[in-house]
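No value in this document is a laboratory result; all are computed from the given coordinates. Everything numeric in this text was worked out from a predicted model, so none of it was measured. Cβ atoms are built from the backbone, for glycine too; each structure is taken alone.
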Structure 1
Amino acid sequence: MAHLHLLSRREFGQLAAAGAVAALLPEASRSQNGPASISALRGPAPVAVAGVARGAPAEETHRAVRAAALAATDFAWLSRGDTVLIKPVCNSGNVYPATTDPWAVYEMIRLLKERGAGRVIVADMAGVQFVRFHPDSLHGSTRALMESNGLAKATEQAGGELHAFEEAGWDGFFEDTPVAEGSWKAPVMLPTILTEVDHVVLMPRVARHLLAGSTLGLKAAVGWWRHDSRLEYHRDAGSFAEKTADANTVRTVADKQRLVLSSATRVMTTFGPDAGHVAEPETGIVFASADLVAHDMVAMAWLLEHRAAMDPSQRDGAFDDPNSSATMANLANRMVVGWLGGFGAALGAERLRPHDLERIEDDRVLARAFATGGRPTLELVPADDSLPEQVRAQLVARTS
């Protein structure tokens, strides 16, 4: 069981300065036939948390983003004129929390520019239900979806640049191999723009996901991938969770990812990823860390807390039953495989395992990250005085 306690601002700054840039890339011995395995805890992993009252104006989200980010990093990694890529989640054209909070992206762009960034690029590639990408064809547009969900407007108003990975064409990608071995057969295909930027800031959301159980920071990696990588991911679904975690260990991403920040003033608690019941807590949170796994532990705790608080009429219905949920998830996954690889590939797709969502340990993506990189000792710190004691206690209880 991971130890958790609250830090002072000074202690937090010292730990954050020590960094967790290579959080998923431990210096560990590897067996020839499987992934790295670390039995000990990885070490302290600070996560800064700020509160936002329900119904508060956008300025309160801006304040919370700034507080959490500045508590999580001193931005010493950012030199004047550097290019930063913000990777949000634009799975669809639906508004937050189906996609990343535009107000959070807006403030992050402003903060990065104040700290010296020359260019800030906001980039993603949407889900295959909306964008179909093949060597000789392209249907759909991530850019158009960003126009619909507010990410484009927020980016433009803050002085950032918008980019959709598919617009570079099939050859605008390169291959990289996960450090964590054993789940991917082929290299992962990543957008070439990753090689052209200096830093990455990941900005996911907190939501349920029919196929993956949840969609948090680790799951956001799918947005990087060309569709041949997405085909392997969905077709070879027996290792779906393992692939999700392992893909975050590709060097190009892990060596440049400096910060992970989520606005979770709203939480999609059912179904997902594009639609479901939306919980809007009395006090929402914005939280940030240099450590992706620690970030996702807090994100999962927040999702579990609000699933538990739902009225029975708001729950997933048939999707709460493991057998029904597994059947529906597998039908949906075969549909995705069909979009990516055709009818034959869909027939040959492996089965997904059903997801229990009761404890952090139930999440197989996090479990894989723990197994390959170690489980961090989570350290929660209030980013300012906006976090109520009750919310802090909820997070402590769920993550301990």
Structure 2
Amino acid sequence: MIVKPRIRGFVCITAHPEGCAAKVAQEIKVAKAASRDKGSPSPQRVLVIGASTGYGLSTRIAAAFGHEAATLGVFFERPSLKGKPASAGWYNSVAFEQAAHAEGLYAKSINGDAFSNEIKAQTIETLKADLGQVDLVVYSLASPRRTDPADGETYKSCLKPIEGTYTNRSLDTDKGEVTEVSIEPATQEEINHTIKVMGGEDWELWISALSEAGCLAEGAKTVAYSYIGPEITWPVYTNGTIGAAKKDVERAAGAIASRHDCQAYVAVNKAVVTQASSAIPVVPLYISILFKIMKLKGTHEDCIEQMVRLLNERLYCADGGAPELDDVGRIRIDDWEMDAAVQAEVAVLWPKINTENLREHSDFDSYQANFLNLFGFGLPGVDYDAETEVDLLLPSACQS
């Protein structure tokens, strides 16, 4: 069939298999270019929880093609059904596995609810059969809901401020219009639910399950991802419901490190275009401005460059030393974004920007292009007017 983008709000409901493969190939090229000499500190056997899109996918690519690591990926994606395209994450994972297998790398995937006990058990069974133990566990889940396996209750996360109504500029990405958005504060129940979904509890459960099963190598490392951003976004993010959940992730890192033979870190990453970030009010406008500034300074990075730097320079330093941490124990890969000169320029542009000068003062065109790239559209070398096979199988995937 011929697949075209169909966008609803902040998500594209179609995905192009060849386009997704082209995007994965681009990231593989970046990872290979940054690969280090054999013998350098490297991950060897990696479990990525949330491995099909965004930072999770890029970490898997960086580990496999930059360090020749064996990777097991866990995700919850939709395969093609009745001739309809699969999700972008499904096509990403098909392309990743095909490329990894072509180079003789171990790559398997488990498709199902990572919050469930059943998927944890499947993962452990697969590890015991194939890899024995892992030396790096990456936790990169971004889900709107979670069913707690302990009580069977389903919790839903929300993006809301905590201290009063938040009003600021935002961007209607469909229309290319700068607007104003007001968001009412969350209730205590909404805060609690968001922490349940996006906090560190499930990360702890994963590490405990892996440790009890003997699947963590001695001195293993684990990392979960977070974001801080500039003050203009703090009320809806860092100081909002998601920020409360990310603080719980930081709590979980300390708990994991104290209970298990495992170095646990929270990595604060740069703002990039992902399915998750596209849903956050204010953030798309900020990202569009940020891209323009960082590209002019030559410091712009997308997911793959960030994850290459995380693995090569922070988690696995060339000298074998410990990662550099900030004053509360986090790895900061957002350092170039939060550079004082960059943020000063953002602060100057923010009040000036409007619908008429949006493209003059920001890189909104790149934001839109990156958004479409997430779903396999707009990639060079892909004929989007040609028929394409949408029913692609992932032979290694154990579905639940």
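Look at mean count of other Cβ atoms within 10 Å over residues 60-67 for each of 1, 2: the largest one is in 2. Among candidates 1, 2, the computation of relative contact order in percent (Cα under 8 Å, 6 or more apart) that gave 24 used structure 2.
Taking FRET efficiency 1/(1 + (r/R0)^6) of positions 260 and 292 (r between Cβ atoms, R0 = 35 Å, to 0.05) as the criterion, the top-ranked structure out of 1, 2 is 1, with the highest value.
Taking 0.85 as the value of FRET efficiency 1/(1 + (r/R0)^6) of positions 340 and 372 (r between Cβ atoms, R0 = 35 Å, to 0.05) derived from one of the structures shown (1, 2), identify that structure. Each step should come with its number before you reach the end.
On the way: 1: 0.85; 2: 0.60.
Structure 1 accounts for this read-out.
Given a computed value of 21.5 for Kirkwood radius over Cα pairs in Å, which structure among 1, 2 does it belong to? This value belongs to structure 2.
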